[in-house]
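Before anything else, here is the set of structures, which you'll find just below.
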Structure I
Amino acid sequence: MVRESGLLRRATWFYVMTACVIAVALGGAITGFVLLGQSWFQLLIAGALGLIFTQVAFLAHEAAHRQILATGPSNDRLARVLAGSIGMSYSWWDSKHSRHHANPNRVGKDPDIEVDTISFIEEDAVGARGLRRFITMRQGWLFFPLLTLEGLNLHLHSFKHLFNKQQVKGRWTELAIIMARFVLLLVPVFMFLPLGMAFAFLGVQFAVFGVYMGASFAPNHKGMPVIAHDAKLDFFSKQVRTSRNIRGGWWATILMGGLNYQVEHHLFPNMARPHLSKARTIVKEYCETLEVPYTETSLIRSYAIVIEYLNRVGLAARDPFDCPVRAEYRRA
């Protein structure tokens, strides 16, 4: 009990300090916005807001996993407020993320590998047509540029979810929080900045938010084994084989909101961020004993793997008759 109490206190202090740092950073960004006035240096403030909102998203993710507060309902309420404050529907994301945790990288069950502009399995790439086919054939190289639109994509999915005709838990609470968030963001921007600068400000904020979010979540599973719909795997193997850790220690933990310990997070989704590094040592030794592959790489190498994997999948969208010899004869 003493040991457990100590762990809880450590986690509590960590999240209190993290929240204080985010609050100070947000206060600094607001102060900078007021002091700079009509200056193109405002784009630096926009980029800072993109970074801050992503850090808030990490806390929302942890609250949704019931890592921050003492009870499930209190964590749910916190997650709903934090998600809404960055323009996302908690009920939409929670349903999607729960299905992902239950079946990571499993075809037909993991929503994170369903086609949404990017194709993550060859069967989806084959069916690409028109503009999506053009993108799919080059999707590895286009992945990070496309992430600049991911923030808008998350907002769009959230609004579509909240305005659908099905029953949505906390619909009006989430809508109220999200609308208040956009009012607090958009009114000052368009009131105090020239129109062109205001749109540039929002563009930078959305782009930084989307790239930071995507760059933090993409290394976790993209390029790891994809599980067939009817495959039989035990929980431990399923979670470990489809997850990838990122080396880097404390700086990677701060940068990625604890997602660098993806293997441990999938095995113990309720474990608070400060304890994941210690769990890593135990899990890694256990994997070696069972001869279960434990994947860990650098952040840069993980991005290279993701790009290579997406390009390989994208080849399925190419015309089977588009070969080098054919192209050579065309030029001739």
Structure II
Amino acid sequence: MKTLLRSLLLALAGASALPAEEIAFGILGTDASSALKQNWNPFLEDMSKGTGLEVKGFFATDYAGLVEAMRFSKIQVAWLGAKAAIESVDRADGEVFAQFIDQAGRTGYTSVIITHRDSRLKTIEDMFAQAKELSFGMGDPQSTSGTLVPLCELFAPRGLDVRQAFRITRSSTHGGNLLAVVNKQVDVATNYSVGLEKMKVSNPETYAQVRVLWTSKPIPSDPIVWRRDLPDATKKKIRDFIFSYGKDEREKAILSRLQQISGFRPSDNRQLISVRLSSVTLEKFKVKADPDLSPAERATRLEALDRRQAELEAAAR
């Protein structure tokens, strides 16, 4: 009997010593590495305590790195832009489960085109009129507000290839483009309203150096995506933590440092439909403008895109 009891106690002790399940949380590195980790670590530590999981940050310099990391299960959860979330859903077994809410209670933001306050450019039409003399900062290729939306709403309708429209075009993160405009390293650049609002609070003097030339239609707030093959029990722990976070002043302060947000609400893949529609619209512009397509090839491709657009519009209803 004593031997059996001793064996049971040893087994229980061994079970309690088992390491917690590890979850890697993917985060885009839009700020300096040290500042990024300083802002995110309190949230990740709270997530570890609140879920009982060992949550580690996975910091990538672009969205493609986060999508590939999810594809190969190097990360299990990620905060992504909508275009990158689509890539995750389509190619990396991802699934949207949450969406952030900003401090004004909104679940949307906008793409913007910015220039320096001292710039001779006063309107977006000034930018287009003088484009051949200007340097332009595009966003990450997988960025919704930094690339997809400006191309869809501004450049494609004018039949312009952004790489040829300006004297120089380069790609960077939102943070890189914002600093490049402030420091007069580029004349104009894409950005997003969230970053500007964050700078207005954290660095009003720098914010005062920026002029907004154009604002897009509303874009759904960033989603949080997890791998669909996560165990249901693990998903429940993550879900319970995410949707209960941001209730007290300490947690509110942590979220504010991340992206000027107040919390999260449940979501799913349907929030990506509007961005998928923007991608289809952009592709249609490209097909119509492609000089290498025969009339028959152009008609076939446009017909396929029309069908895809109709399917998405039906799913949105």
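Compute mean count of other Cβ atoms within 10 Å over residues 96-103 for each of I, II and report the one that scores greatest.
Values: I: 15.8; II: 20.5.
Comparing I, II by mean count of other Cβ atoms within 10 Å over residues 96-103, the maximum is at II.
Which structure, out of I, II, was FRET efficiency 1/(1 + (r/R0)^6) of positions 64 and 160 (r between Cβ atoms, R0 = 25 Å, to 0.05) derived from, given a value of 0.80? All intermediate terms of the calculation are to be shown ahead of the outcome.
Working: I: 0.80; II: 0.50.
Only one of I, II returns 0.80 for FRET efficiency 1/(1 + (r/R0)^6) of positions 64 and 160 (r between Cβ atoms, R0 = 25 Å, to 0.05), namely I.
Comparing I, II, where is distance in nm of label points 7 Å out along Cα→Cβ at positions 40 and 56 highest? Please report the intermediate quantities before stating the final value.
Working: I: 2.8; II: 1.3.
That would be structure I.
Given structures I, II, which gives the highest value for distance in nm of label points 7 Å out along Cα→Cβ at positions 248 and 280?
On the way: I: 1.1; II: 4.7.
For this comparison of distance in nm of label points 7 Å out along Cα→Cβ at positions 248 and 280, the top structure is II.
Can you rank I, II by distance in nm of label points 7 Å out along Cα→Cβ at positions 200 and 264 and just name the one with the largest value? Numbers along the way, then the final one.
Details: I: 4.4; II: 2.6.
Between I, II, the highest calculated value is found for I.
Comparing structures I, II by distance in nm of label points 7 Å out along Cα→Cβ at positions 24 and 224, which one has the largest value? Show your work: numbers first, answer last.
Working: I: 3.4; II: 1.9.
Looking at the calculated values, the largest one is I.
Which of I, II yields -21500 for helix-only ellipticity at 222 nm (-39500 (n - 2.57) for each DSSP H run of 4 or more, over all residues; to 500), as computed? Provide the component values of the computation, followed by the final result.
Working: I: -21500; II: -14500.
For helix-only ellipticity at 222 nm (-39500 (n - 2.57) for each DSSP H run of 4 or more, over all residues; to 500), the value -21500 is produced by structure I.
Taken together, the values in this text are just the output of simple stated rules run on the coordinates, not laboratory data. What you are looking at is a predicted structure, and each value in this text was computed from that prediction instead of being measured. Cβ atoms are built from the backbone, for glycine too; each structure is taken alone.
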